[in-house]
Structure P
Amino acid sequence: MSAQVFVLYFAKSVELTGVKEEGSVAVPTPISSRDLWRLLLQRHPRLSLLQDQVVLAVRQQYVAIGDQVVTLGDGDEVAVVPPLSGG
């Protein structure tokens, strides 16, 4: 089973992907957060620069990249949130 999700990119991830958002990205579901990250890396290999710093947000809830399984539905929002810099 798969879902069509909306992906948002923030801060450094915008610079690395060249886009702020992508609509209608096909994602198998359920999926581990690690596999979701790998899918995004396939689309945008430069995101690997954020590998150990990024978190994902699924439906506005932070999800660490790991073995946690997420179930996505059509239209769900997935955000790539790198660490914010500034003072």
Structure Q
Amino acid sequence: MIKVEVFSSPGCGKCGQAKTMLKAVAEELGADRVQWRDVNILEEMDYAVDLGVMVSPSIAIDGELVFASLPSAGKLRAELEKRLQQGHAT
């Protein structure tokens, strides 16, 4: 299973778009294959800094910052599919 985290902050307009897009892509690929959660960078600042998150929204996959800004749905889907094919899902 791939673990995806979207880093957001209150009042961030693009963060809502990121969460909606991630939810749709995760559902499309299968809830048994992709697990996601919303990380409020104000509440989990140390964790966000440890991953290198500088802006919101940002997206981490399996504990690695992959998108430092909002990707297109196609780019996100392609990255998740690539990782699933590489055997990141168990």
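All of the numbers you see were taken from the coordinates with simple rules; none came from a lab. Please read these numbers as outputs of a predicted model, since none were measured by experiment. Cβ atoms are built from the backbone, for glycine too; each structure is taken alone.
Supply the structure label, taken from P, Q, corresponding to Rg and Dmax of the Cα atoms in Å with the calculated value 12.0, 44. The value was obtained from structure P. Look at distance in nm of label points 7 Å out along Cα→Cβ at positions 35 and 51 for each of P, Q: the largest one is in P.
To which of P, Q does the computed value -13000 (helix-only ellipticity at 222 nm (-39500 (n - 2.57) for each DSSP H run of 4 or more, over all residues; to 500)) belong? Working through the options, I get structure Q.
Here distance in nm of label points 7 Å out along Cα→Cβ at positions 3 and 59 was derived from just one of the structures P, Q, and that gives 0.6; the source is P.
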